[in-house]
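Once you scroll down, you'll see the structures, which are given as structure tokens.
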Structure 1
Amino acid sequence: MRTIRAAAAVAVVSALTAIAGCGGGSSSEGGSNESPKTLTYWASNQGPNIEADKKILTPELKKFEEQTGIKVKLEVIPWSDLLNRILAATTSGQGPDVLNIGNTWSASLQATGALLPWDQKNFDAIGGRDRFVDSAVASAGAEGQDPAAVPLYSLAYALYYNKKMFADAGISQPPATWDELVADGKKISKDGKWALGAEGGNLSNNIHQVFVLGKQHGADFFDKSGKPTFTSDGAVAAVKQYVDFMAKDKIIAPGNAEYAQNQSLQDFAKGKTAMVLWQAAASTFASQGMKPEDWGVAPVPVQSGTPGAGQNTNSMVAGINIAVFKNTKNVDGAKKFVKFMTSDEEQTLLNKTFGAIPPVKAAQEDPAFEAPDLKVLRDTLATSAAPLPQVANESQFETTVGTAVKDLWADAAAGKPVTTESVKAALTKAQQQMAQ
């Protein structure tokens, strides 16, 4: 998954707060200290592998150098390492000038003071804040503060389904509600095949799914002051509904309780499961040997009715933001680079290549984003997605609640009862850990 990997650091906020005001701006490999005509850029891994990303980005960075005379030194960093690399950079001051961050890290990193705030003046330098989709900007920092980053690639969740497995089970269309998904799932889950894939060992994915179900049950996991509300009736109902797909409904294989990143996609591609909830998965399916005609895509189900705002939210606002370390010695060059990367032309090219949706409105008008799978993602972001809580301790939320869900998956896989009481007890423990 190419978004948030904040669960890598349990105490990220305390670690970051202790180094508030520190940041990059120089590099042990030669950053802006070397020359105002040089920038270092840490890119997140968006494609099938790091080499693919380098191949995609290198000609674009060369284009920027030709336009501005500024050379960009590129390093593509795996998601599993990126957050720790950022933390180390803010501690040592030996970091890049510009970097990509998972959008749910925005408020946590913003709280450190290490990132350049994107006030009106800075937004004006890249063409204005109104060029960007509102929901994407809302995932770039805490509400009421200037964003800590600029949206770069937008992603949303969709329901991907295996057309042949649906046809073999006599199902003519994808489910629109969770009751329909469970009913369809019971028709499919037999003879060694399963309806839905999950990744119980993937803490971030656990959070993404229960956050959406939480919204559908009227829960946000935090109140307006940023205080955790993990034990609210809606939060408990959301987590129980998700784990019950295995524990009660029997439409998820017990082995999925231990699955890590991308394992559910591999099962889907091999025809072991009929459905998976994922972000921009087309390129991954292709890399696993699936053909476009093998799978379909639909909005993530809701409790009833059709996707929309509020309790019919069906995705978190996923994506990647681009940020500038506040103490870069080349802030003007860094802003020029952000302007280049968020230009209409680059947004169209890069998001098309990576299978993402441009957070820049004008770039979304390209016909490529009318393809069925991308149109579902685009429409979801526009009408029925909500940002994860933009609170300073969001990273710890991913770790504590993500682990609580992981433990409940383990109970379900072992045949232990998953009850309202056991779910509430797990979330109570997670909430207590947040207070420590």
Structure 2
Amino acid sequence: MPAQRFALPSEAPGLAARRIAADILDGVLHKHRTLDDQLDGAGAHPGLKTLSDRDRALMRRLVATILRRLGTLGHVLSRLLDRGIPTDAPRAQSALLIGAAQILWMDVPDHAAVDLSVRLVQSDRRAAKYAGLVNAVLRRCAREAAPLIEEVKAQTLDVAPWLLQRWVAHYGESTARDIAIAISHEPSLDITVKSDLAQWATRLHGETLPTGSVRTLLQGSVTMLPGFDEGQWWVQDAAASLPARLFGDVAGKRIVDLCAAPGGKTAQLAQAGACVTAVDRSSNRMARLRDNLARLSLEAKTVVADAAEWQSDSESFDGILIDAPCTSTGTIRRHPDIGWLRQENDIGPLVTLQKRLLQRAATLLKSGGTLVYCTCSLEPEEGEQAISTFLVAEPSMRRAPIEANEVADLAEVLTAEGDLRTLPCHLPRDEPRLGGLDGFYAARLVKS
């Protein structure tokens, strides 16, 4: 049953943003709802439309910062609370997290962070009795938290233990720690441009990456940035832009993009001159893909269907791209809720689906055609192991190793077998927000 609230005599500036942040945080941590579900589409929080652009950006940053630093926040607050975080009033928990995150990592005056968190609990009947506690703990946080953070700095508390154990086992302890550090930082905005890379890097106050993307620290609504309405670019992590390039010259070739929405890779292939068929099972996501293509003045045939079952009504394809549904653990730097929502037992069913998609692609691909399989997961079952199993089961398919010059000479992102494996700690920079890549795996296969 939702908590009953009553209005304060006057609403302090910024309180609405923090109240919505608390609602969304509760949705992630207690109701297992993704950030995407709560921020966009039919399930979006109804209060979002009442926020100014500035408050909406503040709310998003608040929630993301808390989820990126959740383990450290829990440690700090547990040391400052004699009896632990109250469990009978979710709003009190949220207020403590919101206040502490602002004090420790955001450019908000301590007194404002404390005051607004107190107001947040006062506006909730179940939590109001904890107003004094919240006030005292957050004031202590401002004075005493720095050494508490330092004492656990090396413990990677902000990664779910099951994930960290897997990363240590697969990548080694040092690399696992580097991944944990990389995903703790707010990422930049990566953009794929249609042309004039240098010009758009200047106009967007960004820099060009070796991958051919523009990376910028501009914040706010992307729809307000130069060139968006004119369809000159689209948002796409630099690592996510690599798999579509593995086909080589696609001009005039028939390529199918399975699981295509929201359409970044479809746009890349269409821009390169391919005759693209985009397949996705979600009509809502496909509508978004069509909108994106229309804005970009690009064309593709779109099909709403289950990609694992879809049958083409024409001849086989020159190339097939599978951007398979996965645990998405490589995108935690951009989607910090994933690290707390996913569980290890999610992997098995997704591996089964990925196997079905690979088998379907093998039947759709013509002899001599190219299959590129990719996932935004760091888990080997969804990458290296999936391809090894598939190659044993499908003798007509063979690996076509990727060369460094196909991936901007970034030799560190290639495996010994010639597959692509980007990690969040790749492409480091002195300014952490300008470094990093989403974690992607990709393999290129050819049908003999």
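We did not get these values from a lab; they are worked out from the coordinates using the rules stated. Please read these numbers as outputs of a predicted model, since none were measured by experiment. Cβ atoms are built from the backbone, for glycine too; each structure is taken alone.
Computing distance in nm of label points 7 Å out along Cα→Cβ at positions 95 and 391 gives 2.3 for which of 1, 2? Checking each candidate, the match is 1.
For mean projected area of the Cα convex hull in nm², the highest value in the series 1, 2 is held by structure 2. Taking relative contact order in percent (Cα under 8 Å, 6 or more apart) as the measure, the highest value among 1, 2 is held by 1. Among candidates 1, 2, the computation of distance in nm of label points 7 Å out along Cα→Cβ at positions 327 and 383 that gave 1.2 used structure 2.
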